[in-house]
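Structures incoming, each one as structure tokens.
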Structure 1
Amino acid sequence: MMVLLEKNFGGFYVLRLKDGVSPQKALPVVESVFKKYDPEHPFDYSFVDQQFSRKFATEDLIGRLTNLFAGLAIFICCLGLSGLTSFTIEKRFKEIGIRKVLGASVQQVLFLISKEFLFLVLLAALISIPVTWWILHNWLENYEYRITISIWLFAGSCLGVLLLTLVIVWLMSLKAALANPVKNLRTE
């Protein structure tokens, strides 16, 4: 365990306690030695792990807020995607009915509707990945000891977004793909 002892003129004494020695027993002994050799300065100390905790408290708060707002953004995007899918299906309901009458399978109808959305997701990924990499790279430059940004982070994110898009679009499209085409075309 490491202890920082602060001096009045801005310096520090750094002490390392032996493993297995409790700080409650060691600090009174260290204080008596400190008072013996430097009685005019107060014995102020802090633990290194507490110093690091205070140093990275803002980073921890930023991480928690980022997770909260990312979850909220994903939820809002899912709502928007389901609304856009519903609008697209409603607009193409008769087309889907005609395709089914002409022999299209449920899988073909699902692919027809989902390919437009997958194109938009891939286009968004092509735009967002370089911008995100640049922002993260510049943010990490502020730290002396930093990690490198792996390409697998972006690949996993894109795969997750593609799967989420497919699930939402397929769930919304399944109703139109399974509907009786006669009912869709009866109004014409």
Structure 2
Amino acid sequence: MVTVEISPFSLRYRLKHESGWQRQLARALAQLPPDAVRHLAIQRLAAQVALPFEVKAARDYHHTHGAPWRPLDLGGLSRRHLPRYAPELLTPANLKALLASADGSLEKYVAGEFSRARLALAHSPRRLPTPGSPEILRRERFLARRLRTLASGHHRVVHLGGWEHVVAWRDGPGLWRDLADLHPGRVLLDEADRLSI
């Protein structure tokens, strides 16, 4: 069983609106200089409105190997944020404002995120500057309960999600601590190609 850190609501909403978001993004980009598409903030925005990589990977694995997969998260954040993409995020004015932000290489940005993840996994940091909010803790408890239930009924469960959930934060509980007795493994995406499956 493969689970993906995305709520059923978010998955349905994204599938319904993704093509419209892509058209709106293209129209907004057409009003900007041609090189705007290469700006780091615009590339990150384009990734944000695309179907998440984890969903595509789970679906591909299902089609290739037959392993079932399912979205697994609460939908509160998605219900608040996804409806704002079209009227706020994907407007020409917002994209123009993003062009005023610091630019850089997407590859360097991603490498920096992997570096942050590796450091956090190795040193169990505090969750500062934003300690676990009640909503984040509720999501992590929900994910832990669902993953524990699925693991009790399946030989193996692979959960695809953000690295922040699998850090043993010093300043509070989280998904990793809630599942520690199951002895889960953690693999970063850039390490996955070295696994023998």
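Some notes on this structure:
- With relative contact order in percent (Cα under 8 Å, 6 or more apart) derived as 24, matching label from 1, 2: 1
- Source structure (of 1, 2) for helix-only ellipticity at 222 nm (-39500 (n - 2.57) for each DSSP H run of 4 or more, over all residues; to 500), computed value -24500: 1
- FRET efficiency 1/(1 + (r/R0)^6) of positions 44 and 124 (r between Cβ atoms, R0 = 30 Å, to 0.05) derived as 0.05 - corresponding label from 1, 2: 1
- Volume of the Cα convex hull per residue in Å³ - highest-scoring structure of 1, 2: 1
- Each of 1, 2 could give FRET efficiency 1/(1 + (r/R0)^6) of positions 100 and 180 (r between Cβ atoms, R0 = 25 Å, to 0.05), but the derived value 1.00 comes from 1.
- Label whose coordinates, when FRET efficiency 1/(1 + (r/R0)^6) of positions 28 and 116 (r between Cβ atoms, R0 = 35 Å, to 0.05) is calculated, return 0.70 (choices 1, 2): 2
- Among 1, 2, structure where FRET efficiency 1/(1 + (r/R0)^6) of positions 76 and 140 (r between Cβ atoms, R0 = 25 Å, to 0.05) as derived comes to 1.00: 2
- If FRET efficiency 1/(1 + (r/R0)^6) of positions 36 and 84 (r between Cβ atoms, R0 = 25 Å, to 0.05) is computed and equals 0.70, the structure in 1, 2: 2
No value in this document is a laboratory result; all are computed from the given coordinates. The structure presented is a predicted model; accordingly, all values stated were derived computationally and were not measured. Cβ atoms are built from the backbone, for glycine too; each structure is taken alone.
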